[in-house]
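Asker: Before anything else, here is the set of structures, which you'll find just below.
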Structure 1
Amino acid sequence: MDLETIKKYCLSKKGTSCYFPFDEYTMVIRVGSKMFVLMNINNNPLGINLKCNPYMAIDLRRDFPSIKPGYHMNKAHWNTVTLDGSLPEDKIFWLIDLSYELVFNGLKKAEKKSILEGVFKAND
C-alpha cells in the first residue's frame, strides 16, 4: 500500500483534512480538529501512526510484527503500522477506520454534528 492510496482513503471520510503542521515531510490527517493519522512521507517502508483501543493494541502488537507502539506518541493509545507488505490491505483499512472512529467519537458534540451535517470547515 502506498502513500496516495492511504491519503485518498482517509480523505474520503467525512470531516477530514490533510496538513503538515510540523515540517514538510510529516503528514497529519485529521477528522475535525483532531488527528487520526500521522506519517513521515519519506519513510521507506512507509509507517503510519494510528489511534487504537489500548486493549486491542496489545493484541495487535502481539499478533502482527509490523504493528508496534506508536513512535513519538502515547504508546497506550497509538500504534505505528509499518507498511512492509506483511499486513493485508483490508486490515490496514480496518485500522484506519478504527482510528477515525475513535477520534471522531472523542470530538465535542457540536463538532461531530457539523461534520455529520457536512458543514464542518477545517481551519489550519
Structure 2
Amino acid sequence: MAYKWVKQKVDLKKKIKATHDSLKEWHPDPKGYFLIRINGKRIEAGYVTNKHVISKMVYGKNAIELYNTIVREKLITRLKHAAYLGKELYKAEICLRYGLKYVQEAPLKIKKTEEVKFKHS
C-alpha cells in the first residue's frame, strides 16, 4: 500500500519559545541510566542501575536499532530520558560513521576546515 501525502492546514494557536535549564529540569530515571561509547565498529549502551552497576549492554550500528531495543526492553521510564538517549545515540552514530571521537554529553566536534569522509558500513 502506497503512502498518501496529505496537505496540512495551519491553525496555529500559540508559539512556544524553547528553553531548558539543565539543573532545574534534570530528574534521574528510576530505572537507571546509560553509558554510551563507540567500541570498534559498533555503538554500545551500557545499562547502569541506580546502584551504579552495569547490568546490561545494548549494541548495534545505528541509533534507531539501539533506542528501539532500549524501549522494547523497558529499560527507561521517562520521556526526557528517551529524548536524551535518542540525541546521544544519534551523535554516536554520526561519530562512528565519520570516524570522529564520541564523548557522551559533550558537543559534537567537527572542525570547519576538516573534510569528513564517509565510511561505508
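Laboratory data are not the source of any read-out in this text; all were calculated from the coordinates shown. All figures in this text were calculated on a predicted structure; none of them were measured in a lab. Cβ atoms are built from the backbone, for glycine too; each structure is taken alone.
Asker: One of 1, 2 was used to compute distance in nm of label points 7 Å out along Cα→Cβ at positions 15 and 31, and the answer was 3.7. Which one was it?
Answerer: Structure 2 accounts for this read-out.
Asker: Another question, if that's okay. To test your reading of the models, identify which of 1, 2 gives 18.1 for mean count of other Cβ atoms within 10 Å over residues 79-86 when calculated.
Answerer: 1
Asker: Out of 1, 2, which one gives 7.3 for mean projected area of the Cα convex hull in nm² as computed from the coordinates?
Answerer: The correct label is 1.
Asker: With distance in nm of label points 7 Å out along Cα→Cβ at positions 7 and 47 computed per structure, which member of 1, 2 shows the largest figure?
Answerer: 2
Asker: Moving to a separate point now. Suppose helix-only ellipticity at 222 nm (-39500 (n - 2.57) for each DSSP H run of 4 or more, over all residues; to 500) works out to -10500; of 1, 2, which structure was it derived from?
Answerer: Corresponding structure: 1.
Asker: Give the label, chosen from 1, 2, of the structure having the highest value of relative contact order in percent (Cα under 8 Å, 6 or more apart).
Answerer: 1
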